[in-house]
Every structure is written in C-alpha cells, then in structure tokens.
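Please go over the structures that come below.
Just so it is clear, none of the values below were taken in a lab; they were calculated from the coordinates. Remember, it's a predicted structure, so these values are computed and weren't measured experimentally. Cβ atoms are built from the backbone, for glycine too; each structure is taken alone.
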Structure P
C-alpha cells in the first residue's frame, strides 16, 4: 500500500511506479502484442472498428457487417445498449438491448467479422460476453471501478474509452483496475475531450491526437482513436481519421451507417459505405508510409 503523496493531473515517476505499474512501460521498447479473434494488436497492423452507433435492426447490422468487412474493417461495432446524455428519446430511437445482441451474433455468424459492443450494466455482462470478441467500456463508465473490475473478471479483451473530462493520468489509472485483475488484453480509446471551443456549434468535443504519442510514451497498451464521436461532424471524420493514423494510433474506430442522415442516433457523424471504402484505402496509404498497414 502506498500513500497518495503526489496527487495531480499530470503523470509523475512516482505514478508509474506505484499508481499504475502494470500499465506502465518496463522500457521504451515495451509494447503489448496480443491476438483477438485472429486480429493482431501491437504490431504493424492498424485494426479498424466500423459500424453504426446503434444496432437499429437485424437487416441493417447484417448488411453493415458484410459491407465493412469487404472494405477492410477488422471488427464490427454497434451498440445494442446505448447511453444518451439525457433520458429523453426521440421517435426514431429504439434501444434494441437483448434483441440487438442477438442480431449482432447473427451478423457475426453470417459475415465472419468479430464484434465489439458496449456493456453498461453489470447484469448484462454475461450476455454481452457470450457474443462480443471485445467488450467496450464507454466513456461514462471509465471510472466506475467496481464495474471495471467485474468486466475484467470475464477475461475478455476490453476497450476502455477515455472520459471526455479525464486526464491521461485518470485514464491510465482506470486501465490499471482492469490489469490488476489479471486481464492483460486492454485497448485504450481516445474519443474526444471537452473544450471551451469546438469550431462548430454541434461539435461537443475536440479530438486529442496529442494523447496518442503521450500515452505511447508511458504505456505498453495499444491506443485507438475514434474520430467519429470526437468531431461529431461527418465532413471532418475522414481528415481526422487520416491524422489519427499519422499520429501513430494502433487502431481506428469509425461510425458507418448505410443511410447516415436517417440514423436513429447521432445522424451528423456517420459516414456511408462508399465513404468508408474510400477512407480505408486512404488510411492504408498513410499507414504504409509508417511501415504499417490496414488492408
């Protein structure tokens, strides 16, 4: 047991030794490498996670799975359990919950693409674990430590999204709660931070690309970037995805929908199938200049 001698928002040498020693690099070349459903993390490959914000229907998630896999995605993303900032739901919003998990399972069986999806409540951990290849912890649960511990105990790979108000120190501290349970397959995901100015009234966050090399200096865990949630604006997604690859990101998460304007949740940010296919090729070109690849 150590004392909290140096509390603060920035990371000290003391933090690396006593606050998150499992998350911290052992040396400058220390980088976790692990395989999830045939997809390598921590190597030259930059895995792509793609799909709708919400699993709206069986047909939509099946068609999306087939399309994004064909274009280069390594994982299908989609929320059956979907948190919103407010309790009020619009007429198009339908949280598909247990039914959505079944649809994700069917889409996986039909397309062969692995699944990443979010779990929000402890009572659904087993249900989600049975289907998901990677369990996503959303930003709002990043510091729900008892919940992190329960999900970690499944032994499933976990993507930990950074809370939009969290420092890098907070984020790595949350990851330590997972690793201390013996679960070493942890993926960090940057999804935008709160800031006084966001360049557009509908954009709530700024994409913190500086955190990619900053995190990689300190931790051996892979760092993924989600430019869709960060920009909240479709015309900016491709440029920020390319910038994310150039920054050294170890994966990219993108919101992809067959009919973005009519998406049930956050219709301003998804790209369509054609845009996704083109973006994968462009990202691969950028990755190749760094000695890495997507396709």
Structure Q
C-alpha cells in the first residue's frame, strides 16, 4: 500500500462476499466436498476478516484473541469462547486487538449455511419450529453465552463428518443453540411473535409504519385512535407485541438509524440528530447512550475500526 493509498477514503459499505472468493487456500472447504453446510477455520490477520456480508447464515466461534465485534450496527467486545450467529446479509467483522507479531494460526471456527433447505424442510417437519424461530432472531445477530466448549465440540463434529452424518451433527449443533436461553440480540429492535394472526398483522403494519416514518412526529395517542383503542390499551398492546414501550421503540428505531448514518456518512452528529427525528441534541445523546452504551461520537470512532487495521 502506498502513501497515496493511505489517504484515499475507505469504502463505508460492507463488501458482498461472492462464492468465487471462497478459496480453499483461505480455509474454505472445496465446493465439491460440501452441500449446504460449509465449515471454515482461519487465523488472524486474514483477508477474510473484513467488513462484509453474504447470503448465508454464519455461525461464528472465536477460539483465540480478544477485540471488538461489529455486527450490523452493534459494537461490542469479544474474547475466546465468543459464539455468535449472523443472519443472511447482516454485515459483520471481528477485529482482534491483541495479536502477537507472528499472527494467530487459528482464531475463528465458522459454519456457513443456506436458509432455503432448512425453510423447505420446516414446512414438512414441525420439529424444526424452534430452529426457525432462532433463525428469525438471527436477522439481528445473536450472541450465545455458556456455549463455548460445546460449540467447539460441535464444530469439529460437523467438520469431520460427511453426508447424512454431517447433517446430523449440524442439527445437533442447531438444537443446542435453539434451546439456549442465555443469549442477546445484537443489532436493531427485536420483534416478539404473536399467537393471534389478526393481531400479528396489526403489529406488523404498525411497526412497518414506524420504521418508515420514524423521523416524523409520532404520537401514541394518534396511533391508538387510528386503531380504535384507548391510549392505555394501545400501550399494553404495543408492549406485549414488541417488548418495548412505544416511546422506547421509536427511540430505538431512531438511534439505530442514527448509528447507520454515523457508520456510513460523514454528516455532523447534530445534523443526524434532527434527521432521525430527535428535537434536541442533548436528548439524542442521552437516548443514544442508553441504547448503544456509547456516545454518538465514540460510536463513530469505534465503528471506524470495523475495517480492521490498514495493511
């Protein structure tokens, strides 16, 4: 890299990973040797550690080093034993901060898998319902706790198997994760399912509207009136459906959009504040800190590290 290159602006958008880039020389299994489940192990630094996304789910286990994980608009620490599941097209990168001079021979154990085969199977196999629910949550990225040792064992079992044995080992891995209750969602807002289809349609329409019009003035009273509810009934309905109060939900949507703008543009924090619907900078800073655990400026500074070191 030349001195001139160091001053070129970086591509802020995540890179799409294509099949042709998945070379066995980087740790990928040969395409002829796999089905819809692919295992990958790699060290660090590596061309694979970059801000990117792909069409497959990615199940990620860190075995060495610590640093910062960037998953969607979430920034958080990782260390050995970190287990995460990223949904399709969710941008991600893990940047190690304590790498020895000669690098690491192994840092990541990864399984990538496609959505289609599991979704088609679930149409006929109700036992996959728990797995499908977990995969829906994976759109936001999931970090699992207390799964490190079993995850490593599962990965090696999947890696060593072929054919129906690989599928069985992979299903055992998914079953353990689907049954794990000690986890957190990482990026954006979590929607909880509803048993009543009519109510679910109402919730989806409402959330779609809030997500679309988040920068506009939004009143719980006005939305309640549109649905023919009292404001108190609307508040109970909304919290049951989303797990958030109306105000908290709107603030989270606005903060998450602000996080995206902080990561992908050079706009001033004050401009972003008003663009996403906040009325004053002090309130924006306070709500951003509550949701992200960082101030907007610190979030932008740390987000710049998602590309990894220049090399």
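Observations, loosely collected:
- When helix-only ellipticity at 222 nm (-39500 (n - 2.57) for each DSSP H run of 4 or more, over all residues; to 500) is computed for each of P, Q, the one that comes out at -12500 is Q.
- Sorting P, Q by FRET efficiency 1/(1 + (r/R0)^6) of positions 98 and 138 (r between Cβ atoms, R0 = 25 Å, to 0.05) from high to low puts P first, with the largest value.
- With P(r) over Cα pairs in 20 Å bins from 0, in percent derived as 29, 55, 16, 0, matching label from P, Q: Q
- Taking relative contact order in percent (Cα under 8 Å, 6 or more apart) as the criterion, the top-ranked structure out of P, Q is P, with the highest value.
- Structure (P, Q) behind the derived value 4.0 of distance in nm of label points 7 Å out along Cα→Cβ at positions 18 and 210: Q
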